Structure I
Amino acid sequence: MNEIEISPLRLNEAEAVVDLAGRVWRAHYPGIITPEQIDYMLEQRYRPVLVRQFIARGDLWLAARAEGVLVGFAHGHPLAEGDYKLDKLYVDLDWQRHGIGGALIREVATRASRRGFTRLVLRVNRQNQQAIDAYLKQGFTVATLVMEDIGGGFVMDDYVMVKALA
């Protein structure tokens, strides 16, 4: 495997993030949510301008690169007293199961811990067993269930998972 570099996402990589998220969602989520909900959520959450706005407000965006090419990313931000949210974590389909997701989680956790946060928190679709298993492997536990109306006639049916930070 090529060596993976993890470092802050560059502003000029916003389009690559959107492209990568779209490829992963369209390959992974059919059967979990409808194609219409996939399109709706991608439009709501993955536009280059949004990525750049999140970076500008100080959110953490990490890129995983192989030979300079984006193969994964993570997005995190402060959530509440002591909690840091791992909001997005995606790895290119061809690069999954090579430890990149775990490396991104560890880097987000390290940076959050350095800033005084005590827990990493995320949400994952309750039907997304592959991701749930990966998060369990990384030390997360299921804390609660959340069902949220996200507009457009769609709902998110998620587990909230947490991981204590050292």
Structure II
Amino acid sequence: MRRLRVDLEEIAMAMEMQMSENESYLDTETGEVVMIPHELQGEDVFDEEYVEGLPEWEQDLVPLAREVLQGSERYASIPTAPSYEEYDLMVEFAGSVSDPRLRELLSVALDGRGAFGRFKRVLQDYPGERDRWFRMRDKFSAERVREWLHELDIEPTDGEDSQ
């Protein structure tokens, strides 16, 4: 297993924030997370006229986009975290709440569309439980990232002895 200095939180955020129009990648040599916007994900990035019409900040990303599109093994596509995983975690958290009133409020909040927002609004009135929720979610996210990195044969480190 290869040791690599990575930012677990940044990778977790990329997993949770992946949008269909953008793709995030882990540079498996540097540990950096890079994002390629939708406009640079097609064969158009090999067309100089198309590239010249892009904003300067996107033009700066064209060499990276080309490298990724050409199948470089250096960049690993960061997977999107399925929303059901966070929902299941919210259900688990709600079941672990000792205050019966809050447990009931969370249970109701988790029923139906808009559950994520309702869950978070309920927790706004319970700062201690809200903090506990964020710790639980962060721990879960870090573990999901570690598992993914393990699949890539990467042992994450935050020290200077990486790579």
message: Going by relative contact order in percent (Cα under 8 Å, 6 or more apart), which of structures I, II comes out largest?
response: II
field: Source structure (of I, II) for distance in nm of label points 7 Å out along Cα→Cβ at positions 6 and 94, computed value 2.2
entry: I
Computed 115 for volume of the Cα convex hull per residue in Å³ - originating structure among I, II: I
- prompt: The value 1.8 for distance in nm of label points 7 Å out along Cα→Cβ at positions 86 and 150 was derived from one model only; which of I, II is it?
  reply: I
statement: Value 1.6 of distance in nm of label points 7 Å out along Cα→Cβ at positions 14 and 46 was derived from the coordinates of, among I, II, structure I
query: A value of -11000 was derived for helix-only ellipticity at 222 nm (-39500 (n - 2.57) for each DSSP H run of 4 or more, over all residues; to 500); which structure in I, II was it taken from?
result: I
- request: For Rg and Dmax of the Cα atoms in Å, for residues 22-101 alone, the calculated result is 19.2, 63, so let me know which of I, II that is.
  value: II
task: Give the label, chosen from I, II, of the structure having the highest value of distance in nm of label points 7 Å out along Cα→Cβ at positions 70 and 142.
output: II
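Values in this text are rule-based calculations from the coordinates and carry no lab data. Being a predicted model, the structure only gives us computed values, none of them experimental. Cβ atoms are built from the backbone, for glycine too; each structure is taken alone.
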